[in-house]
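Please go over the structures that come below.
Readers should treat all values here as calculations from the given coordinates under stated rules, not as data from a laboratory. Here the structure is a predicted model, which is why all the values come from computation and not from measurement. Cβ atoms are built from the backbone, for glycine too; each structure is taken alone.
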Structure P
Amino acid sequence: MNHTASSSAAAGDGLPPVERRWAALAVLLGIALSNLSTAVVNIALPDMARSLAASDAATVWVVNGYQLAAVVCLLPVAAMVEALGLKRLFATGLTVFTLASLVCAVAPDLSTLVAARVLQGAGGAFLSVAGVALVRMIYPRHLIGAGMAWLAMAVAVPAALGPTFAALVLAVAPWPWLFLINVPLGVAALLLLRTVPGSVRTRHRFDVPGTLLNALAFGLLVVGVGTLGSGDTGLAVAEILVGLVCFALLFAQQRRHPSPMLPFDLLRMPVFSLAVLTSSCSYTAQILAYVSLPFLFERVLQMTPVQSGLLITPWPLTTAIAAQLAGRLVVRYPAAVLSSVGLATMAAGLLLMVFLPADPAYWQIAWRMAVCGVGFGLFQTPNNAAMMTTAPASRSGAASGMNAVARFAGWTLGSALVTLLFGLGGEHGPALCLTVGATFAAAGAVASAARRWRELRAAA
């Protein structure tokens, strides 16, 4: 990478077109790999349980271990941006993720597999934090919307193709191949990463107490919500209370720290903090639907897993299309307005799923899923673009970290809420999850509308 390109990127003008394409390909491939790895695992859990002689409940930790590791690592990783630099941070995450994928593929037992998935989750946290900030660095400011739209596709397309891809692989090969495919693609992304310019690094002292409090706070709160659904109310309440105490201690410790993991300077900006809240609400709604819908299709509507996978596909596919459209619209219309419209549309789609006919035709399900996907796509690109451009360029790493925290916190909270709502709702659990998901989406729409009100008030 030449000095001119590096200087241009550092100044916030992005890279020249040819270098931009190769750099974007490296970043988007890394992001797509981490999302594909998440999307393909669920369908393989029964095969993993059989081949490793493990219980179904224990095997679920192949999913939970990844999510918990990712959400616990996000803030500490975001705080390391200035010390490592975006390129080195992304390369570290990609290396850890690729090596962990290899260990997953050769794991002889469930304990090894879960440990490798935890490492994968940590690598995914590095990729999520650095990836969004690198997109801002790669693309010039006037093309940020387009860059965020491609980023949304790197998330949505693997989610759409993941179940089908997994089914095709499992039809001809054992489940380790779902992880093994990451290795050559990860190496290719690392080679392409050479086209990404480096960034200035500063000295940074690792915050050990803050990192431990962060891990305890997120871990105990999420595990506690999940325990609540299993029926052990006393243990669940204890876990949640201790988690909340750890959050309070973390907040107090960070307020005194000279280089806090929590970006208080950004969170004091109402537009930024409301964008974070909007994102958390939306991703909680998304995972509530994604996890509960297969149960609705297979347990309530008596469909096969293949039919279930095909009926879920319209959501991520229309998200990818709508995200591209939103990338163009965000140049002309306020991001807060587009996000509000998108989340209101998503909430309506989720409620329409709740009130499906008793014996629905495939098309009656598919168009409702498409409504949810369009709404989510209209929200995602503008909200991400607003979050990254509201923060100063020098704080891109911290802004990207909060973007990832909002996403993973929403996903992890949503997954835990599914356990709770299934325990409370019994056979009506899927419908209850969709209703709560619609409520979260509506709350996100309100938060985004409040952001627009603050913008108009500040301009007056």
Structure Q
Amino acid sequence: MIGREVEVDVERMSYGPDAVGRDADGKTVFVSGAVAGDRVRAVVDREEERWAHARASEVLLASPDRVTPPCPFASVCGGCPWAALSYPAQASAKRAGVVDALARIGRLGAETAEGLVAPIVSPSEPWGYRNKVELAVARTGDRLALGMHGAGEGDVVRVKSCMLLDKAHAGAVRSVAGALSFIANGHGLELERVGIRVSRRTKELEVALWDRPGPFPRAQVAKVLADALRPTSVVRVMQKGPAKARKIAGVECLSGAGSWGEAVGDERMRVSAPSFFQVNTKGAEKLVELVLEALRPEPHEEAMDLYCGAGTFTLPLARHAGFVSAVESYGPAVRDLRRNLEKAGLDNVDPIGGDAGREFPDTDADVIVVDPPRAGLAADVVRRLSEQPARAIAYVSCDPATLARDLARFAEAGTFRPVRVTPVDLFPQTFHVETVTLLERA
């Protein structure tokens, strides 16, 4: 019943923002605001036949792994739902989640999955590791409010700084929010969200304003932001279409470079605002290191990089392999890839724009990297990969469930088998975890 109070003994963290426990009747309850090991009083806000969801109202017995978050907004901001859990416990829970997904969804069994998953790698500090944050936008009457996405749907939390953002730029959140709120009240900005990308290595800071096509006070916005924080790039990203199917209608450079630059290992990359780039630069470097260690590409070998984005893996692969076929479906990322290859002086890469299934390279690769979005690999792509004569595949995943599903598909095909899964914590204070899986010929 909605609104009823329950006492819950919390057993573990879910793959999500909540903890999981059982009430006095043995019913499974997902609890927000609790951590593994707590005993809490909670109020049910959703009730199903086999489970319920509740919000913790009182901690009756604190877990030994419960900590006081250094960020005063952690309980209301959606950016760090695991901040009340000690970092060692976070890391342990993430590895356990990968093992569980492989055992259940991948049908590997608990013992095999446990032996397959390596210790979790933590490449960065638990706080101040992000190179990007996105500000939510809310309008009350004629006034615009910008802040962090709240834990509740549609909530906006106004903060002075974000402790997840690189420490040298933590105050950029307040500067951008204040500048845009000021100009919005006089010019009626219809912003949908605002992205801030920063780099301690290149000293670059980009502000990306996401809105719909139409009139826009370009010069005024550029000037106010320049006065507030001296960005190296200010861009406007115009979108069209329904909320769940937005398409890029155009990108305008309002000032500066028109893109953001970052150093990843020995590579310098430029990334446009719509393009994906890992929010943890040290984490991205660790992924590259793990992929190269797993594949060990040789100068005489041919490589394939599917879902390659702006070239995070493509560039280092091209330094080691003889030739790389790189496939990416997102137009802005393909343009970034071509630009990064040109600036790096690499001419042994074939950049292919299109879906990995439809534009699967007509070549025989020796080593392969796949880094798909959260949905994982399409069944047809798994089939095509299984037909390759490659000696090894490195599968970079941001979702243990879809990784496990895809490994089960590889097992059915019978060509490749996983020999090592390494969890990498790119997202401390959250439930997300990246993995690098090495598959070799069975």
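Suppose semi-axes √(5λ) of the Cα gyration tensor in Å works out to 35, 33, 18; of P, Q, which structure was it derived from? Kindly include the intermediate steps, with their values, before the conclusion.
Details: P: 31, 26, 24; Q: 35, 33, 18.
Derived from the structure labelled Q.
As an exercise: distance in nm of label points 7 Å out along Cα→Cβ at positions 29 and 389, calculated from one structure in P, Q, equals 2.9. Which structure is it?
On the way: P: 2.9; Q: 6.1.
The structure behind it is P.
Given that mean count of other Cβ atoms within 10 Å over residues 165-172, derived from a single structure, equals 18.9, which label among P, Q identifies that structure? Working shown, then result.
Numbers: P: 14.4; Q: 18.9.
Of the options listed, only Q reproduces it.
helix-only ellipticity at 222 nm (-39500 (n - 2.57) for each DSSP H run of 4 or more, over all residues; to 500) computed as -8000: which structure among P, Q?
On the way: P: -28000; Q: -8000.
Answer for the origin of the read-out: Q.
So relative contact order in percent (Cα under 8 Å, 6 or more apart), computed for just one structure, reads 23; which one of P, Q is that? It would help to have the intermediate numbers written out before the result.
Values: P: 23; Q: 13.
Among P, Q, the structure yielding 23 for relative contact order in percent (Cα under 8 Å, 6 or more apart) is P.
Please state which of the structures P, Q yields 2.4 when distance in nm of label points 7 Å out along Cα→Cβ at positions 101 and 157 is computed from it.
This value belongs to structure Q.
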